[in-house]
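Please find the structures below.
None of the figures in this text is laboratory data; all of them are computed from the coordinates on show. Values in this document were obtained by computation on a predicted structure and should not be read as measured data. Cβ atoms are built from the backbone, for glycine too; each structure is taken alone.
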Structure P
Amino acid sequence: MTTLVLASRNAHKVEELRRIAPYVAWLVLPDELGDPPETGDTFEANSLEKARYVAERMGCWALADDSGLEVDALGGRPGVYSKRYSPEGRDDTNNALLLRELAGWAGNARGARYRCVIALVGPGGAFTASGACEGRIGEAPRGSNGFGYDPLFLPDAVYGRTMAELEPAEKDRISHRGAALAQLPALLRSAGIG
């Protein structure tokens, strides 16, 4: 089994990764390293920056992901600022702000996608993969599973339900993170560790 340090302490993300890629022994980012920086203006730049931060300090292979929501009517926002979209940066306040900004928009204008880029960085180089999940933004939050914008996001692959209304296994099959992580075995082979 391959061991990777995850450049995150996000409990929801750790849980998803352990479900989607159980063939990896996931180590959570140690507290003493602090938070990896995210100064890039793309998901790829941020995921690489976070993975490099951990790999360089720990001298091992690290995996990071950067993901977020892109809304057509908002020109792709919140994008890389999805987690810190509202001043408070909480799921409930981010969702409330998104609904306010989309007031008056209907139909295809509420089109959106979740995007994810994973980066695997270690002594043998840096490798990335990406995934997306197309859908639209609902009118009100529904469901109690998931996190982030899941209560508002209606994926095209599952008619009429938000991501937060899906069981974890259903979400994993269609999610942006699931699509990116489906490529992890190939990245591990490219890195010579899988």
Structure Q
Amino acid sequence: MGLKPDHWIKKMVREHRMIEPFAEEQVRDGVISYGVSSYGYDIRVADEFKIFTNVYSAIVDPKRFDPRSMIDFKGDVCIIPPNSFALARTVEYFRIPRSVLTVCLGKSTYARCGIIVNVTPFEPEWEGFVTLEISNTTPLPAKIYANEGIAQVLFFEADEICDISYADKKGKYQGQQSIILPKL
């Protein structure tokens, strides 16, 4: 990176509008923290959720996903049923430079409660709001706080740019503006 990691992130945000909105410092008073961290950026979960339901006894099939297997919810707090799952999106919009790849991991505050956040890597030149996968592995209902931290993004800058970026491939999740369900 050459620069201190937090300075590198701020530089990339200025040059590439990599994260919008961007919190230059870590915000932690009374909330699950978000913003710049030592080696990454703690993202926030927006107030829009899709919660799995078995009301229609749909089968979860990634090739033919039935949207009836989810209900839409909007609010400051989302309750995920026991042993269930929800999709959400980030507050932040990302524009990943061609020389950067990210890995995203759930925050320890949620992990210690049995709540697992899964996000696939943001490939070079991917952009959009991030779709978050949030699993409640406990036998109890779990509370998710909108507009607060949910996961940490770690950035890796390559010595050389990639030959084929996500934009070059015309990736199917490019430019996401909302929570996007699986598609083939």
Structure R
Amino acid sequence: MTLTQVLKKETRKEHQALEKTLILPMKAIKSVEDYSAILKAFYGFISPLEKLIHQHVQGSGLPDMQLRRQSHWLINDIKSLGGHTDDLVLSERMPLIQKPCQAVGALYVLEGSTLGGQVIVKMLRSSLPQLTGNSLSFFNGYGARTAAMWQSFQHYLDTEVLSAEQQEELLGAARDTFYRFDKWLQSSLNKKGEY
């Protein structure tokens, strides 16, 4: 079994919980304001997570890391909708990332989300047909290159030589990232208390 396959299997529960949290808010989008609120919630977790990943990803050997930044897409989308970005709330509860393998585990969650984003773009175009490409850049991911970028990341994961301990740390960081992102979105979107 490849590392990508192990990650998919071993994080299924956390991944499904995150998807479940997102279903109602995504289906409830009826206005630009609703959509903007979701973008802001995503930014609140992804921006600090990316900073943490980039502090520790050096030495991971991932060749195209500079291309894999997503939080700036969220800022662009919010601004294109006429929203303000000076009042964004950032999560302070990040997964434990102290090593390159943990940074790559967290990155697995972000990179995988670009695939689901393609489905979300179709939903958004249906519920808010006035949206332009300028306001869909985050969920559109790498556009026509999304599948290729994911395959490149999978290839990196599956060919990287990691010890059993490093694999466990990578897996733990992926699980923790899904879990904390889920809790953040529950708090931000569903108003289920503080996180």
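A value of -8500 was computed for helix-only ellipticity at 222 nm (-39500 (n - 2.57) for each DSSP H run of 4 or more, over all residues; to 500); which of P, Q, R is the source structure? Could the numbers behind the result be given before it?
On the way: P: -8500; Q: -2500; R: -22500.
It traces back to P.
Taking mean count of other Cβ atoms within 10 Å over residues 35-42 from the coordinates of each of P, Q, R, which one would give 13.4?
Here the read-out was taken from P.
Of the structures P, Q, R, report the one carrying the highest value of relative contact order in percent (Cα under 8 Å, 6 or more apart).
With respect to relative contact order in percent (Cα under 8 Å, 6 or more apart), the highest-scoring structure among P, Q, R is R.
4.4 is what came out when distance in nm of label points 7 Å out along Cα→Cβ at positions 139 and 155 was calculated for one structure; which of P, Q, R is it?
Computed on structure Q.
Between structures P, Q, R, where is mean count of other Cβ atoms within 10 Å over residues 51-58 highest?
P
Looking just at mean count of other Cβ atoms within 10 Å over residues 67-74, which of the labels P, Q, R belongs to the structure with the highest value?
Once mean count of other Cβ atoms within 10 Å over residues 67-74 is tallied for P, Q, R, the winner is P.
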